[in-house]
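Structures follow.
Please treat every number below as a calculation from the coordinates, not as lab data. If you're wondering where the values come from, they're calculated on a predicted model, not measured in any experiment. Cβ atoms are built from the backbone, for glycine too; each structure is taken alone.
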Structure 1
Amino acid sequence: MQQRLLGRSGLRVSRIGLGTMTWGRDTDEHESADQLRAFLDAGGTLVDTAAGYGDGASETVIGGLLRTLVARDEVVIATKAGISRRTGERVVDVSRRRLLDELDASLRRLGTDHVDLWQVHTWSDAVPVEETLGALDAALASGRCRYVGVSNYSGWQTAHAATWQRAWPGRAPLVSTQMEYSLLARGVEREVLPAAEALGLGLLAWSPLGRGVLTGKYRGGIPADSRAASPHFSAFVERYLTPAARRVVDAVVTAAEGLGAAPLEIALAWVRDRPGVGAAIVGARTAAQLRGSLPTEEITLPVEIREALEDVSAVCMDYPDAGR
């Protein structure tokens with residue numbers, strides 16, 4: 001699998017990343033191990049997790065696999081801090097105290113003394129951004145992480161944070177931003193991607209398959225074993241079960257039929273090769289589903305196919321995003 005430098009940093013990551021949001025909850029240890037084996041066999045290196053995934057369960061599973069399945073230096077471990085559901089509800093806390101406590105807990109679960117990429121999981125108006133970013137400085141200076149980034153920041157938030165970090169020698173430069181990006185979610189093209197490219201951040205695209213909708217499996221209804229049928233993810237998927245999304249899915253299916261590929265390969269290849277994207281992060285329920293994504297490495301979309309997909313999925317780019 002092709003490796004890329006993330007943004008303008010020296011961190012190399014596989015251009016397809018392995019998402020682990022369901023590990024330890026909907027995906028057990030044996031299935032997780034099968035997924036990791038398939039990913040490594042295909043040349044993948046980037047494994048993405050978060051302290052808030054399964055309240056730490058995802059990191060715990062990864063830690064076990066680092067002891068039994070893969071050497072630590074063979075993978076790039078990216079994790080996030082700032083969102084938890086310890087109380088059963090989503091809680092955002094990006095204070096210095098909470099972030100550094102979560103990093104220490106992540107390292108214990110992962111069984112390692114450092115992560116390769118540590119990210120603030122989301123923005124919060126409740127904490128001064130300089131305090132949040134100061135936690136990144138402390139983590140990098142202590143050696144507990146090698147690179148730092150942000151996640152789910154808007155365009156102005158991304159630019160503000162990256163510029164703040166570049167304004168004074170010794171601060172930890174941001175190397176990445178992790179955002180939802182797919183043919184069904186192209187809003188990052190308005191401001192986030194331009195800000196990231198201008199300031200040297202690589203984009204890690206989560207849910208590049210449109211929360212599973214771009215696979216085409218929902219065209220005839222909601223399969224009983226799908227995420228849309230799951231109590232954890234039904235609302236997450238339903239956002240893209242709309243007539244407008246259906247038109248995009250139909251275009252992806254048509255392109256796949258013409259190229260002799262699976263719809264998910266077309267959708268994934270499109271995101272993977274967009275300007276500014278460092279890696280597209282794929283999360284699968286089973287190893288079989290993941291293996292269906294990995295042949296995307298061999299696919300390059302023809303220009304006419306790519307342009308047709310962009311036309312049918314275009315977002316409104318008006319003033320000020322598209323200039324005067």
Structure 2
Amino acid sequence: MNLGKVGQIFTAREVFDLIQDELEQVEKKIAAESVASVDAVTAIGQYLQSSGGKRLRPSLLLLSAKLAGDGGATAIQLGAVVELIHTATLLHDDVIDGAETRRGRPSTNVKWGNHTCVLAGDWLYMQAFQIALRERQFQILERLIGLTQIMVEGELLQLERIGRIDVTEADCMELVDRKTARLFSVCARLGALAGHGGTQIEEKLGEYAWNLGMAFQLVDDVLDFTAHEKTLGKPVGGDLREGKVTLPLVYALERATASEHHLVETVLQQRSYEEAPFARILALLDKYRGIQRVKERAQAFTDKARAIINEFPESPYQRALLAVTELVTERDH
């Protein structure tokens with residue numbers, strides 16, 4: 001890889017090559033810190049770690065730390081922290097959603113049951129804070145506690161809206177902010193803290209990552225309708241089947257007829273595409289450009305993230321964070 005080439009476009013592999021050693025240390029840290037005195041918690045942690053997630057959040061933290069200065073052992077610790085928090089949210093999400101698969105395998109709640117998975121998620125949250133506490137930095141804990149409260153509030157808001165067709169664009173954007181974008185932002189901010197980058201760099205990286213997170217989740221909402229099931233790792237159309245009206249449908253429903261509204265309500269009520277086939281929902285989204293409009297919104301957030309990171313001096317890590325914006329927008333799962 002020619003790191004000296006000006007304006008070089010990084011591939012995904014080149015991005016992760018920059019932090020490969022650190023990511024391997026994060027993996028080892030996660031494995032060591034996921035061992036509990038209760039076997040079920042350890043087994044669930046190992047099962048999730050072996051499922052091959054993207055590790056995008058710790059990668060974002062590590063790249064931000066490198067851009068800000070270095071980060072060293074603190075960045076490794078915090079990389080494990082954010083991934084454990086993310087894993088805890090996945091455990092809780094799957095229980096709340098009644099999910100059956102994740103990343104192409106049976107979900108944890110199917111294998112271990114809802115009660116065990118909720119408690120395992122709680123344990124992982126507490127373990128993440130236990131690791132963060134070792135850094136003895138008030139600023140780190142402040143950001144993590146604020147983040148966790150916002151994410152839990154997001155879950156509660158989503159639960160309140162399950163099965164409702166009157167979800168608005170503002171409702172959707174609030175959930176995207178609370179459930180995804182804030183976590184991305186805190187990852188970058190923690191990286192800046194670990195790298196001793198100063199307040200201005202922390203704020204700029206946080207804003208970059210917030211826009212990246214907004215784009216990431218909007219692309220997720222599109223992929224739920226358009227991806228292939230094998231690639232996505234879970235059934236397509238799962239959000240609507242679980243009673244969630246996401247932004248592509250919100251845009252389509254703004255112009256839909258009464259009979260088309262009824263079609264969507266049928267899926268929401270029955271939690272099934274048996275009487276309202278998925279193909280008809282896709283046709284509805286196509287007819288009113290629901291998917292296209294969300295892609296345009298995602299691209300606007302991506303462009304904003306790119307503009308912010310372009311304000312930093314060029315370096316391998318600056319170019320890597322620039323490349324991440326493309327990886328997020330152009331991904332297929």
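Here are some notes:
- Among 1, 2, structure where mean count of other Cβ atoms within 10 Å over residues 66-73 as derived comes to 12.4: 1
- Structures 1, 2 were compared on distance in nm of label points 7 Å out along Cα→Cβ at positions 146 and 290, and the highest value belongs to 2.
- Test item: distance in nm of label points 7 Å out along Cα→Cβ at positions 18 and 258 calculated as 3.5, pick one of 1, 2: 1
- Taking mean count of other Cβ atoms within 10 Å over residues 266-273 as the measure, the highest value among 1, 2 is held by 1.
- Structure responsible for -23000, with helix-only ellipticity at 222 nm (-39500 (n - 2.57) for each DSSP H run of 4 or more, over all residues; to 500) calculated and labels 1, 2 on offer: 2
- When distance in nm of label points 7 Å out along Cα→Cβ at positions 90 and 122 is computed for each of 1, 2, the largest belongs to: 2
- Highest-scoring label, criterion being percent of Cα pairs over 31 Å apart, among 1, 2: 2
- Each of structures 1, 2 was scored by distance in nm of label points 7 Å out along Cα→Cβ at positions 130 and 186; the highest score is held by 1.
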